[in-house]
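Please go over the structures that come below.
Derivation of every value follows stated rules applied to the coordinates shown; laboratory data play no part. Because the structure is predicted, anything quoted here is derived from the model rather than measured. Cβ atoms are built from the backbone, for glycine too; each structure is taken alone.
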Structure P
Amino acid sequence: MRPRGESPQFDALCIGETMVMVTPAEVGRLRAETPMLLRPGGAESNVALHLAALGHTAAWAGQLGNDPFGELILDELAARGVDTSLSGKIANAPTGVYFKDPGPKGTSVYYYRTGSAASQMSPATVEGWPSGLARVVHLSGITAVLSADCRALMRHVIHGRPFDGIVSFDVNYRPQLALPDAPDVLLELAQASDIVFVGRDEAEALWATADAASIRALIDRPAHLVVKDGGIDALEFSGADFSRVPSPRVTVLEAVGAGDAFAAGWLSGFLRNAPAETRLTLGHYVASRVLASTTDHAPLGSPAEITTLLNHSPLDWHKS
C-alpha cells in the first residue's frame, strides 16, 4: 500500500495487448497500391491514448516482441504522451499485427497474433509493481481470451487486487477470439470489477440479454455499469441511480475503435468527478471523433471544446 496522502503516479493504467494496426490512409479497400498507415492498435492502448489527449496522465503496460513493430508501438505511444515504462519485450515472440479492410458493408479486420508476445502475459508480468500506480486500472475482455496465462493475469488483477486503483473492465467481446467458456469467464470478470462497459449487442450474444435492465440484473455488483446501444444511446447504472444520454448524429466512416474511445471519454468524466450524464456525453463525444475517421485515435477538439462539454447540458450538445 502507498503511504497515506501520496498521490498515484497515473490517472489511469491500461494493461493489455497492443498490436501494429495496418489501415488504408484513406477510405477504401486493401489493394496492392493502397497507401497504408502503421499505428498502435489495441483496446487498452487506445484508451490510454485518448485519456492522454484529454489531459490525463495515462500509462499503457503490456508485452511486445523485440522487433521493429514493438519499437513503433512504444515510439508512437510515447510521442502522444502515454507512459510505456512498465512495458516489456520478449525476444522469442513477435508483436502482433492486424489489417483493416474497409468495405461498403463495414470494416473487416484480419488478425495475426498467434504466439505473440502479448499472449504470454501472466501474473508475473505485473509482479513487483507498486500498488499505488493509478487511480483507475483499465482492462478488457480481449486479454482474457488470448491465452490461459493472460486469463490468469486478468484474474490476478481483478480478483487479487494488487493495485489500489478502481478496476475498470470493458467486456469487449470478440467472437473470432472466443473460447467455449467465454460467457462465463467474461461475466465473472465483470462482476468482480468496479466499472463495467458492455454493448447491448455483446450482452445479447454472450448472455441472451436483450435490454439494459436485464443486463443490469445480470451484472449487478459493479458500482458503475455502462450499457452502450450503438447509434441509439448509452445508459449508466450507478447504484440505484440511472442515467441515459442519446447518441449524437455522426456520419460513420469506420466503426472499429469507437468502443475504446467511448470508454476513455467516460473515464475522463469519472476522473474529473463529473456527473453521470456528463460522463456519458464525453464518451459519446470521443467515440464520435473515431467514428468519423479511418483510425482508432482521431484528433479530439480543443481544451476549450472539452470544457464546454463539461459545463453544458448533454442534451444541448446532442442537439447542436
Structure Q
Amino acid sequence: MVEQLNSKRAFLPKKQQIKFINKILSKIPIKKAAKLCNISERTIRDWRRGKFSMNLKKIQKLCKTTNTPLPKNIKTKNRYWYVKNGSSAGGLAVFKKYGRIGGNPEYRKKKWHEWWKNKGQFKTNLITKPRPIKKPKKSSELAEFIGILIGDGGITKRQITITLNHIDDKKYSEFVIKLIKKLFNITPSVYHDAKNSVNDIVMSRTELVKFLVSLGLPIGNKVKQKIDIPIWIKRNKKILIACIRGLIDTDGCVFVHSYKVKNKIYKYKKLAFSSRSKPLIKSVYHLLKRIDLSPRITRDEKDIRIESKNDIKEYFKIFGSHNPKHLRKYSK
C-alpha cells in the first residue's frame, strides 16, 4: 500500500518522534494504525524508528483516535519542500556534464535492455527474496505447535498469526514465543489489541507458510476447509498426545459444574474442547477413547466434554498442560 501524501509533512527531533510514535502504538496495534491511515505497516515502523518525516494528516488522525496530544514543538513543511533547491542544483550539474537536461531516453532504454539481458535477470532481489527459516524434524514439539496453530491460529499466504488473551494467557504466550524461536529460529512480532483484550503473535515468513502447508495445514478459513489433525501426527501416539495438548491448551477450558440436590450444592470440574470443524472434533474424540477416557460429544457436535473426576485426573497425567491458566483451574 503506497502512502498517500497530502500537502504537509510533520517533523520532530528523532528521539522525540520515536517516543511519540511508541506512545501512539501503545494504544493501537501497528496493523490497525496502518489500516486506519491507509498506509503500509512498514511506513508506521519507519516513523517509529525516526527514519522519515511523518504525514501530518495521518498523524493527526492517529492522535485523535488514540487521544494522544500532538507535540507542541512539531514543525511542518509543504509537500516536496526540498524540490526547489534540489532540482536547481541537480539540473545545473546535469547540464554542465551533458550539455542538456534529461539525457537521451532511447539510449537509456537501450542500455537497460543490455544490462537486463546480460546481468539483471540473473540477479537475486534481496528485498523480495524470502527469508530462510529453520525447518525442524517431525517431533512432539512441532506437533504441539501445530495443535496450538489449529486451535488459536490462522495462516495467510505470507503470515502466521496466533491470537491469545493478553491477561489469562500471558504466561502461555511466553511459552508459545519460546517454542517458535526454538523450532524455526524466528522471533515473532507481538501486537496488542486492547479492544479485544488479545495479543497477536505474528510470523511474517513466506517460507514458514510453505513449510506448514507441506505438513498438512491449510491457508485461509479453517472451518470451511474442515481442518483436521495431519495424518503424520495421527500415526504416532506420542506425537499425537503433544498435538492434542496444544489444541486443548488453546481451544479447551477447565470449568466448574454445579448443581443442587435437596438444598445441597454439589460442584465438580469438567474439561471441554471446542471446535466448529467436525473432522477435528471426531479426531480428538477418538484419540481420547483410545487412551481409555470417556469423552462425550455435545448435541451440537461443537464440544467434547471430559466429565468424570478420574478421567480429568488421567487427562492431566497423560497430556499435561503448558498453559498455567488450565493448571491453576485444575489444581484449585
Structure R
Amino acid sequence: MRGLRTALALGMALFFTAGAFAQAWPFRPIKFIVPFPPGGPTDIIGRSAAQILQTALGQPVVVDNRAGGTGTVGLGALAKSPADGYTVGLTAITLTISPHLGPVPFDAFKDFTLISRLGATTPIIVAHPNFPANNLAELVAYARANPGRVNYGTPGIGTAPHLAAELLQIAAGITLVHVPYKGTVQLTQDLLAGAITLNFESSLTMARANIKAGKLKPIAMLTERRSPLLPDVPTAVELGYPTVSAAPWWGLGGPARLPREMVSRMNAAIVQGLRSKEVVDRLAAVGIEAAPSTPEEFDTFMHAEYTRWGNLIQRAGIKSQ
C-alpha cells in the first residue's frame, strides 16, 4: 500500500511537472528560418511574422536566412530541425513546385507541421516601352500573329513567373520564348535595355518604380484582384483568363510532429497579428496581401497548390536545369 501511494505521488508530481514545462514554453529564443536571402518581399514577410511571434510569445525570435536552391536548402534545414518549438520557418510556394522538378531534401507533406498561411505577393506582366502591345488583349493578338517571336525573362526554370507564363500560353493558345536567368538583377537590366521584351515579375513592388518612371509598362496583374498600388491595371482573370493567376505565397511552418498546443499558440498569434492595421498596411506597401488561416485551411490550400503546379509542370513538360 505504501508503495502504491509512493508511485501515485510520483506520477502526480511528474504530471504537474510536465504540465508546468509545457506551459513554460517558450523559455529561450526561437530560431526562424527564412529560406531566401535578406531583402525583398520574402524577407519582409518573414521578419514581420517573426516580430509577431516575438511579441506574442515573449521570447526573442531570431531570423536565420538560409538561401539556396530557390528555397529548398532552407526548407530542408527546417524539415530536419527538432520538433521542440524552438525552430520554425517561412514556408513558400517552393514547397508545391520543387518536388515536381527533381529531388528535394524534404517531403512537402510528411516533413512539416503547417501553422498558418501568411500572405501572397502581387505578380504582374511588364513590357519594355517599345513593345507594340499595351495590354493583355494586344499582347495575345501580337503573339498569335508572331508565334515564337515574343520573348520573356524569368528568374529561372520552374519559378513562379515561369509557371505564370506557361499558364497564359495554355489559356490563350500562344507561344512565347522563355529566357531563363539566374536571379532578377541581370533580367531587370536586360528588360530595361530592351534585350528581352516581357517579364512575368513575381513582385509588383520590384517593377513599380520603373513603371512610374515610364521605363516599363504594365500589361496585366496575375492575381485574383487588382492591386491598390496600381488600381488601373486589370487582372488576367477579369480579362477572360480565369486560370492565369499565379501569386507566390508564404506560410509559417515547423518540423513534423510539432506539439499541437504550440501550433495553436503560434497560429493564434499570427492570425491576430496579420489582422492588425499596422501589419496589413506595412505588407500592402510592398505588394503583399496578408492571408492568415487555420492549420487545416493551410493544409487544404497546400494540397490544391501541389496538384495544380504538378499538373501544369507535367503538361508543359518542364524539366529542371
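Structure notes:
- Which of P, Q, R yields 0.05 [FRET efficiency 1/(1 + (r/R0)^6) of positions 196 and 268 (r between Cβ atoms, R0 = 30 Å, to 0.05), calculated]: R
- Given 16.1 for mean projected area of the Cα convex hull in nm², calculated: source structure among P, Q, R: P
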